[in-house]
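In what follows, structures are represented as structure tokens.
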Structure P
């Protein structure tokens with residue numbers, strides 16, 4: 001059996017009621033939701049379990065909600081004794097991965113992503129920045145397009161390199177509109193505007209990164225016990241000072257998800273377990289490499305199924 005990676009979802013995977021059945025059956029799982037409420041001094045668990053969805057989807061709520069739910073699911077899954085060789089997460093999910101790796105405590109993680117969400121919301125006035133998914137275009141061609149539009153005075157960058165043929169661009173509304181039109185001219189199959197509250201992972205997030213430095217100085221960041229594959233470099237990080245540096249850069253740099261998954265495969269990973277709500281990352285991994293095994297764990301049922309599959313092989 002090859003190596004195992006645990007991967008954690010980012011914003012967009014949140015749904016009302018996530019983690020509820022686990023919290024009702026397992027007191028340890030439930031305690032994470034209580035700890036989050038206490039740390040934020042806010043009834044986050046009520047919002048996660050009861051909604052409304054619109055409020056849960058707000059960046060400032062979605063980020064701590066997803067981290068809390070994913071770590072709660074991880075705690076339940078840990079009872080299986082299955083250990084990862086590597087961890088990684090998509091954008092916000094990188095914080096969940098860092099909590100899983102022991103680099104950041106759960107409480108500090110929840111607090112940090114809540115503040116990260118606030119600073120991301122504040123960095124650009126609502127409506128001035130946006131994002132769009134570009135399908136079916138090579139990254140170098142798309143990068144040339146965004147560079148050209150930016151150089152002409154309308155800021156736009158590659159934000160998420162998710163899988164072959166799926167790249168998200170981010171920037172000013174005008175920059176994204178012009179780049180979207182040029183991407184189609186350059187051969188993109190489709191361009192889909194995304195419903196987001198800001199131009200995440202673009203140069204416009206630099207003010208958020210500046211503010212966020214202060215938060216990372218407030219919390220304790222330790223060396224990771226499990227290597228984390230960083231979004232910014234698609235490389236392993238374990239040292240505390242590197243982790244801090246990369247988390248600040250991550251706010252305005254592209255998420256190299258395709259490269260991160262490829263890196264883990266190069267390191268010998270043949271089993272990816274997505275832990276937390278949804279199956280977004282499972283879908284992306286499948287598009288990056290059809291030969292690896294992918295599981296998604298979000299509740300008791302999926303957890304049991306994965307444990308049974310993996311235990312059979314170990315025996």
Structure Q
């Protein structure tokens with residue numbers, strides 16, 4: 001299947017990055033290469049570090065970006081940014097983009113098991129070399145752990161009931177496919193609550209995907225690391241697709257902009273200085289035109305910060 005992923009908030013992201021023609025930039029979530037392509041068009045004398053956990057994404061993007069000779073492709077997790085840069089002898093960068101969440105390709109490629117709309121093996125791994133799968137989670141995690149994941153990562157109010165139904169069903173047979181899981185969720189969620197709102201499996205699938213790919217853990221420290229290796233005036237642009245990610249980004253930006261830990265009614269004695277300036281005081285969201293052409297962009301939020309001079 002062709003790797004298709006329509007880059008969300010593309011124009012806004014590129015505009016906020018303010019790409020320097022001779023700078024060093026990182027696309028930490030390469031995907032289909034849409035953001036990278038626009039960065040490279042503005043980077044005739046610079047260098048782009050393109051990172052992704054998905055080998056399919058790296059291959060597809062390398063084809064799309066074949067006309068550019070200033071790209072370094074890295075199969076890794078963006079959270080390892082400091083080691084990645086060390087391994088390729090780069091000390092500082094001038095900007096970075098993180099487009100978090102699952103790509104359209106991953107959702108649409110049935111065999112990856114990300115979508116509740118297609119029957120497929122329960123997989124959900126962004127990196128197909130990883131050991132943990134969705135099948136393992138639903139068949140081996142305790143009822144309490146499943147409920148916790150669904151509540152914490154999916155904000156699913158029926159988490160305990162869904163977890164109970166999953167555990168009861170797996171006693172009869174292993175849960176191996178997406179549609180098996182969807183059927184269990186539909187049985188667990190009362191019919192009256194399924195008639196309105198999003199698909200009843202949406203939050204559960206999101207939660208399990210986040211668990212399988214360890215998406216939230218270390219996001220805050222990764223933002224800190226990206227800022228740490230950034231040159232003054234460099235910018236980081238982060239696109240999120242659900243409230244959990246957005247909250248982490250928002251709070252981390254605030255912490256870096258105002259790191260003082262002293263009581264607000266007393267003079268500062270901790271000596272901690274602001275590290276960044278938040279550029280987007282409110283998150284940037286898709287306009288009506290983008291929502292019309294790409295409905296999957298509806299929950300996207302872009303937040304941008306700039307590294308301060310010392």
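Values in this text are rule-based calculations from the coordinates and carry no lab data. Just so it is clear, the model here is predicted, and its values are computed rather than measured. Cβ atoms are built from the backbone, for glycine too; each structure is taken alone.
Below, the figures for the structure above:
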| read-out | value |
| --- | --- |
| Parent structure of the calculated result -16000, given that helix-only ellipticity at 222 nm (-39500 (n - 2.57) for each DSSP H run of 4 or more, over all residues; to 500) is the read-out and P, Q the choices | P |
| Structure from which 0.70 was derived, FRET efficiency 1/(1 + (r/R0)^6) of positions 96 and 192 (r between Cβ atoms, R0 = 30 Å, to 0.05), options P, Q | P |
| Which of P, Q yields 24 [relative contact order in percent (Cα under 8 Å, 6 or more apart), calculated] | P |
| Which of P, Q yields 0.55 [FRET efficiency 1/(1 + (r/R0)^6) of positions 184 and 288 (r between Cβ atoms, R0 = 25 Å, to 0.05), calculated] | P |
| Highest-scoring label, criterion being FRET efficiency 1/(1 + (r/R0)^6) of positions 200 and 224 (r between Cβ atoms, R0 = 35 Å, to 0.05), among P, Q | P |
| Label whose coordinates, when mean count of other Cβ atoms within 10 Å over residues 168-175 is calculated, return 23.9 (choices P, Q) | P |
| Per Cα Rg over 2.2 N^0.38 Å, the highest-valued of structures P, Q | Q |
| Mean count of other Cβ atoms within 10 Å over residues 208-215 - structure with the largest value, from P, Q | Q |
